[in-house]
1. One of I, II was used to calculate distance in nm of label points 7 Å out along Cα→Cβ at positions 132 and 180, giving 7.2; which?
2. Ranked on distance in nm of label points 7 Å out along Cα→Cβ at positions 76 and 188, which label among I, II comes first with the largest value?
3. Please compute mean count of other Cβ atoms within 10 Å over residues 12-19 for structures I, II and give me the label with the greatest value.
4. Here relative contact order in percent (Cα under 8 Å, 6 or more apart) has been calculated and equals 32, so which of I, II was it run on?
5. Where does the value 19.7 come from, among I, II, when Kirkwood radius over Cα pairs in Å, for residues 116-211 alone is the thing being computed?
6. -27500 is what came out when helix-only ellipticity at 222 nm (-39500 (n - 2.57) for each DSSP H run of 4 or more, over all residues; to 500) was calculated for one structure; which of I, II is it?
7. Can you say which of I, II returns 26.2 when Kirkwood radius over Cα pairs in Å is computed?
8. Please state which of the structures I, II yields 2.8 when distance in nm of label points 7 Å out along Cα→Cβ at positions 20 and 84 is computed from it.
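Bear in mind these aren't lab numbers, they're just calculated from the coordinates by the rules spelled out. Treat the numbers as computed from the prediction; the structure is a model and nothing was measured. Cβ atoms are built from the backbone, for glycine too; each structure is taken alone.
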Structure I
Amino acid sequence: MAEWFKDWFDRDYAAIYAGRGPEEARTAVAMALARAPGLASGPVLDLACGSGRHLEALRRTNGLAFGLDLSRDLLALAPAELRPWLLRGDMRRLPVRPSSLAGICMWFTPFGYFSDDQNRALLQSLRGLLRPGGVLLLDFLNAAHVRATLVKEDEAVHHGLRVVSRRSLEGGRIVKRMDLTRVDTGATRRVTESVRLYEPSELVAMARDCGLERIGEAGDYHGAPFDASASPRWIGFFGRIGVE
């Protein structure tokens, strides 16, 4: 499987998704802290943190929160005061001691990039990093809503970048292919996003197999109850099973 994420999360990505700003992040983090108070203290990893918008909000409450991302470009966009708390690395090989984290947050769908076996292995490894009582937050797409509302093609301009997006469902994955054109120079490139589209029940079962038990869920960043037909997202909260 092509590792599309290694080439895509750059400044063009940041421009396209600039609407996902700090206010949304503050709302999401406040909801998470209300649902999982354990995230308010102890070492908490914001995994695939990007430029750190969720981490910045979390660190207002938890001074031990830190972030990790693979993208040099996104990490470089983080506020200067966050940079001492940022690491660059691959989520499949995390430089974290086993059983050392009070929590792990995965905001804005950084799960499902890999094959089923690799996704399962990732969950297994994350469980091993949590200490007893630790919490994993998994912010994911609502698969039913994605299928019902899929827009096959659209066009928009973001900060001088014209973006033609084509979306399709392929082999259990949601695939988005984007043709990017700079308005000022005409320079073009094509990028792809590809995420395995798991049902909430599939994620719960996979997590359970990996030693993680669901302890809560929400359907959006405000904490609305999850509705399979209407919720834009599925946000699962998981606790570590076992004490070893």
Structure II
Amino acid sequence: MKADQATQQLLLQLQGIDTDLDRLQHRRSSLPESAQFDELHTQLRKIADRITAITVEVSDIDRERVRAESDVDTVRQRAAKDAEMLDSGVITDPKQLQSLQSEIGSLARRQNELEEIELLIMERLEQAQHVARDLTEEQQHIQQRMSEVAVARDTLLGDIATETDALSVDRLAVAPRIPADVLALYDKLRTDHGGVGAAPLYRGRCEGCRIELTAADIDRLRQSADDELTRCEECRRILVRTPESGL
């Protein structure tokens, strides 16, 4: 395949542009800010699940509290009514009086038991509410961090997009000036060799694979025509001769 020296230099120029575009693509896909945002988003989902669970728990405990308060109030009213009846003097029968006094004592013990249960429920409720408050604060903190990271990420992505657009314009200005068959070979080699399809020969070394050429290869290049599109014997990339090639 033939390509004059100007075309070969355009290949190097195009390779430089494509290398920068690949670098920007890699940077865009591996921004630490993007990974940090995703991690924070995962944390936020977990916190949201925990908040949902603790909210249900608080609601359930609060219903227990309401029932316990109702039970205590019922016993308290019953005891008050019995005490009022005892104090009224209406009941004069000793057996009835003894039975009423026994019931008042039982109600007092039952009230104490229910109040203990109510106290335990209140403690559980307070603990659950405390957990809910802590989780809500943590959720708000994560949301704030996500906002900050998103701003930083979007700023960087904007800068990358601007630089990518400029390089894309440069590529559109260079690529059409290269013959179609040469450009097709370059694109294929780029695909096959990690994004590098053309490399300069620098001081006897291929800058594509970084391997020193043998004396025989260098002699072959010296004897080849200027418009011959040469290839590295090791990596098979297009090898472009320059004044720094050492030939």
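1. On the way: I: 4.7; II: 7.2.
This figure was derived from II.
2. Working: I: 2.6; II: 9.2.
By distance in nm of label points 7 Å out along Cα→Cβ at positions 76 and 188, the leading structure of I, II is II.
3. Working: I: 14.9; II: 18.8.
Comparing I, II, the top value of mean count of other Cβ atoms within 10 Å over residues 12-19 belongs to II.
4. Numbers: I: 18; II: 32.
Answer by label: II.
5. Working: I: 15.9; II: 19.7.
Answer for the origin of the read-out: II.
6. Values: I: -7500; II: -27500.
It must be structure II, since only it matches.
7. Working: I: 18.5; II: 26.2.
Derived from II, not from the others.
8. Details: I: 2.8; II: 9.3.
Answer by label: I.
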